[in-house]
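The structures come next, written out as C-alpha cells.
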Structure P
Amino acid sequence: MTYAPFKAACVQAAPAYFDLDGGVKKTIALINEAADAGAKLIAFPECWIPGYPWWAWLDAPAVGMQYVQRHFANCMTADGNEVQQIAQAAIARGIYTVLGYSERKDGSLFIGQIHIDPWTRTITPRRKLKATHTERTIFGEGDGSDFFVRDTPLGRIGALCCWEHLNPLNKHAMFAQNEQIHIGAWPGFSLYAGKAFALGPELNTAVSQVYAAEGQCFVLAATTLVTQEIQDLICDTGFKQELLPIGGGTARIFGPDGSPLADALAEDAEGLIYADIDLSMISLAKAAADPTGHYSRADVFYLVANRTRRSAMVETQAPSAPRDIAIVDEAERD
C-alpha cells in the first residue's frame, strides 16, 4: 500500500494537574492547534490526563496517600464522557490522536494510551504492561490483549509508554507487527535532575532515537514538563523542589534512520513540534537492517506473545442472572 506524506505533531506541555475538565479542554485546544497547522496525527505524553503522579517519587507511599483521592477522582475511564468529547474533536478535525492518560477502571488505575481514529470513528485503549518502580504503588498492569499496531490511512501506528521502551521483547513485538509510526508517551525529565542519569533527558531521548533506528520507523516522543504551579501543588519542602525542578520538556521526532526531524523546544516551553512523515523513507532504512524480516534469525530466536485478556473471574458457562428468592409476607405464609 502506498501512503501519502503528511504532517505530524508532538506535544510538549504541562498537564492540567488534578483537573479532569481542564485537561479535556487543553487536549482539545492542542488537537485544534495541530489541525490548524495541517497535522494529521498528534501524540500526547504519558499520564497527560490528569498529570503524571510525581509525588510517588518524592516521599514515602504513606505520605503520597494525601493525593490519592484527588488524583483518582480526576482520572478518566476508557469509555467515559471525557474521552468521547476528545474523540469528537479529533473526528471533527480529521486528526489521528494517541492520548496518554491514567485510566480509572472500577477501583483500580492503569497507565494507558488511547488511539482515536477519525476515519473509522473508533476509540481503542491500551494499558502499560508494567508500571515502573514507584509507579507500582499507584497503577496496575496491562496484558497482551491490547499490545497492538493499528493499520490506518496514515500507516501502521503503534504506541508504548515510558520505560516500556527499555524492554527488548516489547520492542521486538512492535517491530514484528510492521510498525511504521511509533508514539512514545513519556513524562517530563526533570525528576532527580543531576542525581539519577537513568531518569534524565539524555538517556531517555537516546532510547527514542535508537527505537527509530532499530525498528526503522518514525518515532514521536511526547513529554510533559513541570511548571511552578505543579511544583507548588506537590512539593511542600525545599528538598522536594530540588528533587523535582521546573522544566523537563524534551519532545522529539525521529526518522527511521534515527535522524532528528524537528527543532526542539526549550525544556520549560509549552507547544507542539512538527515533522513531515514520508513512509517511503522506511524502505531505505530497512534495506540495511530489518530486525523481524531479512535481518532476523527466527530459527534461533523468536517471541511468543500471550494475547489472552486477563480477568479476575473466568466463567465456565454462559452467565445467568442470580437466583433470587422472593420474600413472602408473614400473612401469606399461613
Structure Q
Amino acid sequence: MHKIRINMLSNADKVRGQGVGSAYLEQVALVKNELSDYFDVVINDSKPADIIHCHTILPQYLMKMKRNKGINVAYVHFLPDTLDGSIQLPHSALTVFKKYITHFYNTADYLIVVNPIFIKDLVRFGIDEHKIKYIPNFVSKETFYKQEKEHIQQTRSQYHIDENAFVVLGVGQVQTRKGVKDFIEVAKKLPDITFVWAGGFSFGKITDGYEELKEIYENPPHNVHFIGIVPRESMNDIYNMADILFMPSYNELFPMSILEAINSQKPLLLRNLELYQDILFQKYLVADDNEGFIKNILKLKNDPQFYSQYQNYSYDISQYYSKEHVKEMWKEFYLDIAKKKNL
C-alpha cells in the first residue's frame, strides 16, 4: 500500500505556554504513531510531500504552500478577530496582520477548525465554506489523568498550598481576553479560597494590557498564586492539585486546558460563551459576570453532591474527545482529500 506523505509545518512549540503548541504535539503524535500504516509523517521537511499541513501561519509556510504541487491543509487556531485583546499593535499593523491571516487561510486547499461555530466566522472573512472541516482537539489519557491523593498533596506542598484548601485554577496566557482581571476580582471576594493561575506573558510586552497585568501578576491578592508558565509535562500535576477549572475568557476557539482538566475529572466553570455550547454538551457551569462566578464556586465548595455531579459531567465530555474517536476523523479526512487528488 502506498503511504501518503504528510509534511507537518509548525513552530507552535517554540513559544512556551501556548495551547496551540499542545494541540500541535497531540495531533502530530496521533497521526504519526497511530496511523502509520496509512501515512508517513515528517516535520518541517524540505522535500516534496503529498500533503502539507500548516499548524502555524509563518510567511515561509505560506511560500511553501504556494509552491506545493500537492494538497495544502492549514489549522485554524485563531481567527483574525481573536487578535483583539491578545496582542497590542498599532491599528495599521493589526489591520495588515488580519489581512495576512485571511490570505494565508485562502491559500490553503482545506482548513481545519477545532470548533464548528467558527465556520461561519471564516465565511464572513471571505473563505469558501466547502473547504472547511471540523476536527476537534483531543488530549492523551496517558498524559492527562486522575492522580492519587498522595501525589496531589506533594504538588500542593511544592507550590506552598495548604493540603485542605479549596483550589480554583485558571490556565492560559496572562492577557486581557483570558479574563485575568475578573479572575482576580473574584478571588478578592472569596478570601478563604485559594486561586492559582498557570501561565505567563508568552508575547512579552506586546501582550494586550501588559503594564496593568504585570502589576497584578507581581502584586496579587494574598490568596492568589501566579505560578508562571508550567512545562506541559508538569501540567497534569497542576490540574490534579486543583478542585475546579475556572476559565473567565472572553474569546476562545477550543482551549486545550479544558480538555486536559476534564481528564482529571475537574468541574468546569466558564464564561457564558456561545462557542462552548456545541462542544461541551451543556455539561459545565456558566456565568455572565463575577457575581455568577462567585455563586458557582461557593456551591461547588459547599455542596458535595453538586460537586460530584459536575465531576461526572467532565468525565462524560472526556469520553467524547478520546484518542480513538479523533483518530478516525483524521484518518478519514486525509484519505478522502488524497483520493480526490488521485494520490
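Assuming 2.9 is distance in nm of label points 7 Å out along Cα→Cβ at positions 91 and 211 as calculated from a single structure, say which of P, Q it is.
Going through each structure in turn, the value belongs to P.
The greatest value of distance in nm of label points 7 Å out along Cα→Cβ at positions 107 and 171 among structures P, Q is that of P.
From P, Q, which structure was helix-only ellipticity at 222 nm (-39500 (n - 2.57) for each DSSP H run of 4 or more, over all residues; to 500) = -7000 calculated on? It traces back to P.
Every read-out reported here was derived from the displayed coordinates using simple, explicitly stated rules and does not represent laboratory data. The model shown is predicted, which means the values in this text are computed figures rather than measured ones. Cβ atoms are built from the backbone, for glycine too; each structure is taken alone.
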